[in-house]
Structure I
Amino acid sequence: MTAAPATQASRALIALGGLAFLLFLFVPLSPAQQTVGVVGWTVAIGGVTLAGAVGKALFADRVWRLLLAGVFVQLAGTLTWVTTTATDRTAGTQIWLDAVFLVGYALVAAGLITLVHRRDRHRDLPALLDAAVVTVAAGGVLYLLSPAPPWAQFSSRPEQVMAAVYVLADLGMLALGCTLLRGEDRGNTTLVLLAVGLGLTFLADALMDGIQLTGGDDSWAGPAPLQGGWLLASALMAAAVVHPAAGAATAPHSPRPVRLNRHAVLVLALAGLSVPAAAVWSHVQDDRDRTIALAVAGMLTLVVILGRLAVLVRAVQRQADGHAREARRDALTGLANRRTLDHSLQRAIRIARAENLPLCAAMIDLDHFKAFNDTHGHAGGDELLRRAAAEWTVVVQRRRMHPRHAAVLARYGGEEFALIALGADPLDLRETVLAMLGVTPMGQSFSAGVARWEDDMNGRDLLAAADEALYRAKIAGRRQVLVARAGSARV
């Protein structure tokens, strides 16, 4: 099926649902008219959905098959619901009909879980916790505002169990709907329609329970506006399934960076404030003691919020650690940068003094690097620096010169590099540098100088002595490693 007919079917379903909601909300209807209206709109929604789904290649996908089946089972349940004899639900519910609706819930839930799993390959924990925060807070608020638990309106155990299952199913659907609206594609029309449809279903079911618990309407079908709400929710979910954006909705998405943005603050604030606010409202309205309910709802909400904050704090710490690592590394080669070299050299001098260990440094300069750059361009020069750094790192790690203290290879600047080795004498370090010379890539070479730290030297003195030996190596014809003379290059 082409995108244009699918778009038309989706728009028609949204229009049908909106008209049904407005009709049942504003037009006074007798019970018979209400039944005829629900039947007519249910058949129309089912027919348009079926027309939009026929020939649609997307339904080779299990996600949309499950969601479509769930929508049709719910529509079939609605038809049966309004055409059966109106029964006082507190006197005797047709359990088999409730089972039909729960099968529809299960099919929709299976489709949504598959969709969430497919999109969330990286296990977006913040998204799951955000959904949990909203769901726990919503459940707590509804429990506190209700005059009694939803299952209290029934006398038989099967009816009470069924009512409890409905509540859990609605909360689960709300959680799945919240989870969908994460990722860079959260504006995807299919995802938005699904989330809004699930939210409307939750709201209509909650209002139905509240009305029946307060004695406002004890009919099997419930008030007409709620019928309009359920029809609109079904139409929106059907529109989501047949919409052309459904194909993109199943694509895996990368989790969004964890940060304390306005969305996260708003979710946490509303969740944290809603439960105590509902408790205060409940107390003002009928002076009921809801201490236990408040304690349970408050603790559950607090636990989930603390979990969300813990994830946020860990993410901030990881980001800070990452920035710190980046600040210590050269962006091109990944080696230690000049700042890290200075810090490592000062630390090495302190250890050398304290443990009476030898300390040596080497200065390395690529031969004829400017000519190489002129021939191969800056991109070629960058590639040489990256590959040389990688090859040299392997040599330094393989030729460990002290069992406890690793050598530090750093980019000093431009085509110059430095290597400091605690616990190594000049000859050991020279052998390592010669091994590095042998693996220098792209047919290039370098000149290097090696110097030994003396007790009266500071870090600049040591590097200057190595640099003096490097200068002599270049004068001597390059492609060689010389050791500094004792007492050279003192500052």
Structure II
Amino acid sequence: MLLKKYLLFTLLVLCIQLSYSQDKIFINHGFWDVASNWSPAGVPTSTQTVGIGSNYTCTIPAGYMAECAGLILTTNADIIIQHTGTLTVIATQIIFSPIRVYGGSTITNAGEIHAFGLMNTALILEALSTLTNQTTGIININKSNIGFASSGTVHNHGVINVGNTNDAQGSGLSLIGNFTNYQNASILIHKSSGVGIGSSGNFINQGTCQIAISGTVSTGIFVTTPFLNDTTGTITINSSINNGFNSNSSSAHVTNKGTISISYCNYGLTALFTNRNIGTISINNCTRGISLSYSGSASSNAGTIHIGNTGNISAYGIFQENNADLTNTGFLYIDNANFGMGINNPGTQFTNSGTVTIGNNANIGTTGIELYTSAILTNNIGGVIEINRCTGYAAMAIANFPTLNNSGTIKMGNLQNIGGGIISWWSSQITNTSTGIMEINRSSWVGILVDQSGTLFNNSGTITGGNLAPLARLILLPKRRILTIQYQELSMEMI
């Protein structure tokens, strides 16, 4: 909805802007600094607005500093900034965007572009138009509402700076076209009152995206369509008032093959995601690390995810609701949820065939994993779940019709103390299959508690208690196949 409103606003602004004439028009194929190439004749000054005529190519030569108060490229017009050449556009009227590119026109920059918006959008690239920022190219955008709005095609091989001297009052980048940030290229959003990058187009990152470098943004990246961070891509979101990486629909899927680092925000990652086997995601200093809520959606991790490895997570490492499912075949580490839970799962599915490690390096406040309201956790053969340092009442709390199916390995308290081990009640169901292994140590309360009407524990596998360190009280089991006890301090009651 916000992007639709933006498009309507942009269309209105464009209609108004096109109704204004330019002080000078470029009417030849040649260099900017040649007076006869302009009508009226004369090289533009910093107070004049200019246009590049249809089907003409204007070149700013190496070492030359071109300036104007506004630049419009009309149908099939082209401008080339050579290496060491500079184009500075400082808008003198609020109604004008400094640089506007229409109708199949192109900008090719190997030098520097400086655009100052006077609270309007600093650079507008319309559909069918193309901007290519070459490896030596630098684009600086400041003092704008939206920094760079594009419905065209952008190829960035150089550096795009937004808000390095004056923050953008709206979004840093607002994109509904095609945008590729190539390897060794950089997008630097220093500060913005709006979204760092908003994309409803096709965005591919193979280079570096740094967001909120010297200030804050409202949301780091907001997507409504698929987004790819490729193998060489690095995304860093440092300080978001709301969320780090956000989306508003189930079609907005984030695929990560590179590195994503998110810190200092409300929710770190709320978009649907696929983290490939070579992808790494780190989330710190947030209320929730990952929050999934789109009904019927599915996210997956085959790579590595660190949540709370260097900073606090105040509520949940991972929160799932509304049948937003998550599958882990990679490595998932959760720490520093000092006042909350590692994984909180009301009514969704979490399937693990990889490794889930909770609280190995720093405390988890309440519970390692909490399942309720018909949630399903399936730990497949080969899957490992390890929970330590739960200062609350349980490593795993299961209540109100959830299901835990274990065919892999679940270890609780093997390294550090926990409150309780598995606490199940209110019609919860636990099945430890013939290949399932459960190890419980260092519990200050109870290893396994099966309580209240309708709660079932079906064991066909191996349950080991106290093999590494004592349990304080007991293990309650409806049925046992193998139970080994190595510490006499452990008391046991069979039911």
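Of the structures labelled I, II, which one yields -1000 when helix-only ellipticity at 222 nm (-39500 (n - 2.57) for each DSSP H run of 4 or more, over all residues; to 500) is computed from its coordinates?
On the way: I: -23500; II: -1000.
Comparing all candidates, it corresponds to II.
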(request) Have a look at I, II and say which one yields 5.6 for distance in nm of label points 7 Å out along Cα→Cβ at positions 175 and 391, as calculated. (result) I
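Check the numbers for relative contact order in percent (Cα under 8 Å, 6 or more apart) across I, II and tell me which is largest. Write down the numbers at each step before the final one.
On the way: I: 15; II: 5.
That would be structure I.
If you work out mean count of other Cβ atoms within 10 Å over residues 303-310 for I, II, which one comes out largest? Please report the intermediate quantities before stating the final value.
Values: I: 15.9; II: 22.4.
Answer by largest value of mean count of other Cβ atoms within 10 Å over residues 303-310: II.
Who wins on Rg/Rh (Cα atoms, Kirkwood Rh) among I, II, i.e. which is largest? Walk me through the numbers before you get to the answer.
Details: I: 1.26; II: 1.16.
Largest one: structure I.
With mean count of other Cβ atoms within 10 Å over residues 367-374 computed per structure, which member of I, II shows the largest figure? Intermediate results must be reported in sequence, preceding the final value.
Details: I: 14.4; II: 23.2.
Result for mean count of other Cβ atoms within 10 Å over residues 367-374 over I, II: largest is II.
Any read-out appearing in this document is the output of simple, stated calculations on the displayed coordinates, not a laboratory observation. Predicted model only: the values in this text are computed from it and were never measured. Cβ atoms are built from the backbone, for glycine too; each structure is taken alone.
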